[in-house]
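Quick heads-up: structures coming right below.
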Structure I
Amino acid sequence: MKLLYQQMLAFFGVLIVAMAIISVMFIRSTSNTVWQNSFNQLEEYTDVLKDHAVDPNTYLINTEFITHSEEILKKQNVHFLIYDATNTVRYPQQVADGGATAIASKYWTELKKGTAVALPELTRNPRNGKAQSMTIYYKPVFLSGKLLFVIAAFAPVDNIQSSLRQTEYNLFIAFLLSLLAAIVLSYLLARYQVNRINRLRQVTHQVAEGNYDVDVKLNSKTHDEVAALADDFQDMVGSLRDSQAEIHRQEERRRQFMADAAHEMRTPLTTINGLLEGLAYDAIPEESKGESIQLMRSETNRLIRLVNENLDYEKIRTNQILLKKQTFNAAEALGDITVQLKQKAEDAKDQLILKVSPAVLVYADRDRFVQVMVNVIQNAIQFTQNGTITIAAKTGYHQTELSVADTGIGMTKDQVQNIWERYYKADPSRKNTKYGESGLGLAIVHQLVTLHGGTIDVTSKEGVGTTFTMTFPDAETAPKQAPITHTA
């Protein structure tokens, strides 16, 4: 069954059940009200007769007054009976002479106690004994605690039943009209809900076909569950769109990296192969063999670095390394690094400047700290010619703050945004190794600093220079193992 019909049946069923319950309650309430009004009227009549129909001193019945009253109430078919204290009919005389039936003992007992009795189920006319649905009301009258007489006012229920039938008929007509309105209303409500769901289905189908540029807005002012579902779906589509764009971007980076890695590896492998062939066929002069062997060693180390960087990045990215943190002298470690990289800086005609006091301490894995600083300083050397590279460190609030500032070529805003990405190289042509061999150095740096629970930021201006700022938390605030932020 289609959802439209299910919704219609649901709405229609609710409306019908509600109208049926209301109708039954209304009929019962109206019936009770009509019967109660009838008894109230009979009670009012008996109250009037109580004061005028019988003389409490002589016990004589004022038949003229009662007859006159019955004449007034003729259109309502109201009549009266008067019983004395012995449960004998005293009025009307013809009924008394005919041996009218006395009041049933169970009712007479109640009347003697002073309780009025109303009977809606009387099946015979008490005056002539004919079968007729009647309603009767008995009113006991006492004087000084003694029962004097009982006044009975009765009337046929035809008028009451006619009134109830008319009410039921009017209610039935209203029910039919409401039924038609319920069908129309349930269809409109169901169609409204189904249209909104169909909108979601259409969008879902588009997303399944790979179209993430969809709008799931339902143009509804009511923020119900369906609207909330549409909002959640829109958020999901946005996430899928972003994920798809990121996957595409990373795939492009991966392809470019594979091409670059193949190029980087092919060059040293070609060099090594050529030198080996020369040595094998004695094509290299004896005085040049030592230089050839040194060149092969250099190219081999280059290949090893390229492979190790990839393996190292994967271990860090998947949180497979365990940091052995300790507090050590940052000034001493930075001094060793400066000495290690001094020759490389001189080859680029750069000057390394170390600004750090002897008492600066850092809480980190010493080997990984050295790896971070070496990568950052080497990056500065690679991008700086005939400039200065300033390395600074100081103790901050519950952290150690370090910076590496160069006066190199700087970076554009796009390059700064992508600098932490895996496989990214700042050299636009990506055809040489002047500005980095694999594009993994800074990605590894970012992961290692994050793993320490620290931060790393970069500011750069093209043609002016670049500054890397890093923080390492102290032993009191450093996490045991900070979560890794995956960038690939």
Structure II
Amino acid sequence: MVETAFLAGPAIRRLRRREGLTQAAMAARLTISPSYLNLIERNQRPLSARLLVQLAETFDFDPRSLRQDEAVGGIDGLKRRLSDERFADLGIDRDEIAEWLAAAPQAALAFARIYDAGGAAGGAEASDPMDLTRREIERWRNHFADLDAAAEELSDELRLSNAEIGAALAERLRQKHQLSLRVLPVDVMPDALRRLDLHARQLQLSELLDQSSRNFHVAVQLALLEHGEAITAIADGAQFADRAAWRLFRRHLAGYFAAALLMPYGRFMRACEATGYDLTILQRRFNVGFEQLAHRLTTLQRVGQRGLPFFMARIDRAGQFSKRYAGASGTTLLESDVACPLWNVHRGFEQAGRIQVQTIALAETSGQESDWFTMARSVEGTGAPGGEAAQFVVVLGLEARLAAQLAQSRGLSLDPAQAMRVGPGCARCHRADCQQRSLPPRGAVLQFDERSRGLTPFSIVP
């Protein structure tokens, strides 16, 4: 094989040194020439499938060690970390990151661990349970293959008993777990949406939940009842020191299973491709909420059956991110705590239920630009009686070069020249000509001229 994924020079060199062998001695045991081994170790020749098998048999070599890049989230994972404002002046591009990961994967992993453990700018976020959880989700690229397969198998089993998913879920609870499903008035459950009452053998849901939300909550409960051990094993593998992060990650995994149960991978993927990822049709076909659908679209990374690489975020009226999943998109747009005011996601609050589309150009700190096509729509939380329901905007996005496949992009221009230039929030954005700027970028040197006043509120030394 001649794929770049098998450029494994550093790993082979570490193995040879561990065994105490010269290049000539190791080459002899592998029945190759020393010069060829030297080229492999210098990443000038790929590791063939035959040599990979020989290494495994001769030296007890674990081929999985060649995938060390997965521990840092691959090139995109390192790119996200290096987008930190402290590295903005270095101009590190994607090719340099790829070379670093190929030539020194252990060093790249060490950098990632230090950064994640407290090296991030504004270091407090490194110990924040939500940020720790998000980093772990991104390390998996929000795709958990075993949970997906188990949920799909259960979904197929449920469809055999009842084509209507809500009834099938309730019947599964009753038959397998001896639990009845009961919807209770809000005055009986004033402070909860779901409660498992083992004494009464009931799964109790609030009447405030609509049907799609009821289905989701039942699916979450089934995930915990039937696949709790698998979920816990994945959560334990993250090795969180913070128990709150462990619980948040476990909750995410249960929700992941529930979404995969309601939108089983194979059927959902076929529907996406057949409809051009039409968000409205997919919502109705699978009877899910817009936010549930957005979550699911970030997870479609099954080997041999990959979907489009979406990212997803949820934003409040102040522009703060309360959820953000880059998935396989590789975007750095979500690394700030707030959304750029030039991004039209904010208009979703004024046009409830309507999908807002926009092509944006993200001027990244590396000096490169990425164009993204985004789709945003308002959603409401479940409010208490007499109170005001929480309001958010959920946004989905992917690279603009892929957006022509989407139903929501039909008839729209995807010309990069017409894209709105946005940044990662004022404090992290170094765009000099933005008249919408509210704050100067952190670390920037400001210049002042009392004899003149420019169009922008802050003048930044180039």
Structure III
Amino acid sequence: MKSPRFDSAHILTVGDAMLDRYWHGDTRRVSAEAPIPVIDVTAIEDRPGGAANVALNVASLGARSALVAATGRDEAAEVLLQKLEASGIDCRFIQFDDWPTITKIRLVSRNQQMLRADFERGHLVPVEQMMTAVGAVEGYDSIIVSDYDKGMFSDLAPLMSHARQLGKPVLVDPKFKPFADYAGATLIKPNTLELQKAVGQWSSEADMIARCRELMTRTGCEAFLVTRAAEGMTLIYRDEEEAHFPARTREVYDTSGAGDTVIAVLAAALASGQTLKDAVALSNIAAGIVVSHFGVTSVSGPELRKEVNPGESTDRGKMSAEQLAIAVQVARTRGERIVFTNGCFDILHAGHVDYLNDARQEGDKLIVAVNSDASVRRLKGEGRPINTLERRMTMLAGLSSVDWVVSFDEDTPENLLRQIKPDVLVKGGDYSVDQVVGGDIVTRAGGEVKVLSLVEDCSTTAIVEKIRKL
């Protein structure tokens, strides 16, 4: 089995979005008011949760991702929107004034959850509003229904019917409700407890499979994927022999969000041409990766490909900032040294190629951050760039010396540097080390700054001027 590239897949997620907020700090004392530990909060971390995490997982794989979800009109919704749109996700929020965006606050000390506080109030979203937000589904390869039973789905029948008419598979991550609510779905992915709620307690494996097939017949569903924690996953077809996928052997650190990863990888893999069995196998591998990390997290396409084909160097190419952060984290677990450089790279020339070859020699992975079209225009004036961002990134990604290419819209890459914290920041030209933009960010994080010489008589501006005079 080879892990596919997911670039061509376009997935719509519809479901209950929420914000997972982590309050991190040390616990060194007991409260004088009650026999409870006191956490000195030193950091607050926000992550998309629920259906928002599913959509983020889809995007992290490299697929195109869209999300329809209900939120309040509040700060939590703004945070969710900002984080999701930063990952290139098309967000269509149905917003209400009279209830808050679902938020879960986790108090964490030394990577252990001490307490969770939930902010939510039930609100049933009218089916007409949901269908209006969904719009036409012709442009999607598959649809994920991420049901956390928070009120997004008052009636799924219109969505199921519309998708079926267009031949679009619908994959459901259910909650504790009658599976008749999901009638017409292509696949339903219950965990053991959710399945027991739907079919009752079984006496044997064969009994479980028989009960599932009977329920599939009644609901018109083609397959169930039962996730069973340490017992792996079981794929049950309505008309074919079942298949079991053992859990991946690795240290389980946190199971939060593993189900979101499974349904996201499943949808993206199917949309990329994988068989259902191979898609489940990939989902099983991805779940194993996720549970080895703390908190609700996602799996990148390069990370998954590396796990499937450890001998292949597949973690290369164009990435979003979020995908890059994940890839860098994985590289660091292998002890690799991260090098970072940036520029407009409007017309790629010999000077650039030599410079990037030299930069790559400073470490194991080279990141090239590229100014967006708007950023180049601000820096270089009207008429620039000559080549669009997409073309510039494609050219750079084709160089053997370059591992990852990422874009930034600001005039400088300082925000990226704060996020990535490279081991080496490289710049070419006649700068002194203390003149390199972002150098102070890197050195404060324990990295170093290096200035490399450029090939003489190679200048994009000079080339542009020469062409204009022809």
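Please treat every number below as a calculation from the coordinates, not as lab data. Quantities reported herein were computed from a predicted structural model and do not represent experimental measurements. Cβ atoms are built from the backbone, for glycine too; each structure is taken alone.
Of note:
- Structure responsible for -12000, with helix-only ellipticity at 222 nm (-39500 (n - 2.57) for each DSSP H run of 4 or more, over all residues; to 500) calculated and labels I, II, III on offer: II
- When distance in nm of label points 7 Å out along Cα→Cβ at positions 23 and 359 is computed for each of I, II, III, the largest belongs to: I
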